[in-house]
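Participant: I've put the structures underneath this note.
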Structure P
Amino acid sequence: MSATDIAILAPVIVVALGAAAALVILWGKVAVQHLRESRRPKLVLALWLVGIALLFVLSFLGVKLPREGG
């Protein structure tokens, strides 16, 4: 890539990273609020972590989940 290409793409990259950071902050606040309002926050947190770990393990193993419609 030339310097011109990088200069043209720089604003796009900055906006995309800013949008991604905003989504992470937003969903982080939602998660914290949900944990505060739940009756058993440790159980909720444990289930979230188990779900995320399961997604990573299945992805690592290359498991293909069935899709709707065929």
Structure Q
Amino acid sequence: YLSLLFLLFKMLNYLMSASRASKLTFLASLAFTGFSVSFVLWTQKSERDAVKQGVLADIERQKLYEETLQKRAA
């Protein structure tokens, strides 16, 4: 954690002395990175939920199939 804290301090020190253009570029890259990570996480969650719904639908279909087989056998 100390190295991360040192890196954060170094970054803040750089931002204090940097030009306006470099500050804006840095903030834009941070925003883009944050958006990208958020989008990937949201996409993964959506895909995971879709797979889960597919599994639940398969289980329900299997139950209906087994019930149909039992009715035909009786």
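Participant: Between structures P, Q, where is distance in nm of label points 7 Å out along Cα→Cβ at positions 20 and 52 highest?
Facilitator: Q
Participant: I have -28500 for helix-only ellipticity at 222 nm (-39500 (n - 2.57) for each DSSP H run of 4 or more, over all residues; to 500), calculated from one of the structures P, Q. Which structure is it?
Facilitator: On the way: P: -28500; Q: -34500.
Here the read-out was taken from P.
Participant: Next up: If you rank structures P, Q by FRET efficiency 1/(1 + (r/R0)^6) of positions 12 and 60 (r between Cβ atoms, R0 = 30 Å, to 0.05), which sits at the top with the largest value? Please report the intermediate quantities before stating the final value.
Facilitator: Details: P: 0.45; Q: 0.05.
Evaluating FRET efficiency 1/(1 + (r/R0)^6) of positions 12 and 60 (r between Cβ atoms, R0 = 30 Å, to 0.05) on every structure, the highest lands on P.
Participant: Using volume of the Cα convex hull per residue in Å³ as the calculated read-out, with 191 as its value, let me know the right label among P, Q. If you can, show how the numbers build up before the last one.
Facilitator: Details: P: 191; Q: 83.
The structure behind it is P.
Rule-based calculations on the coordinates, nothing more; no lab input. Quick caveat, the model's predicted, so the values are computed rather than measured. Cβ atoms are built from the backbone, for glycine too; each structure is taken alone.
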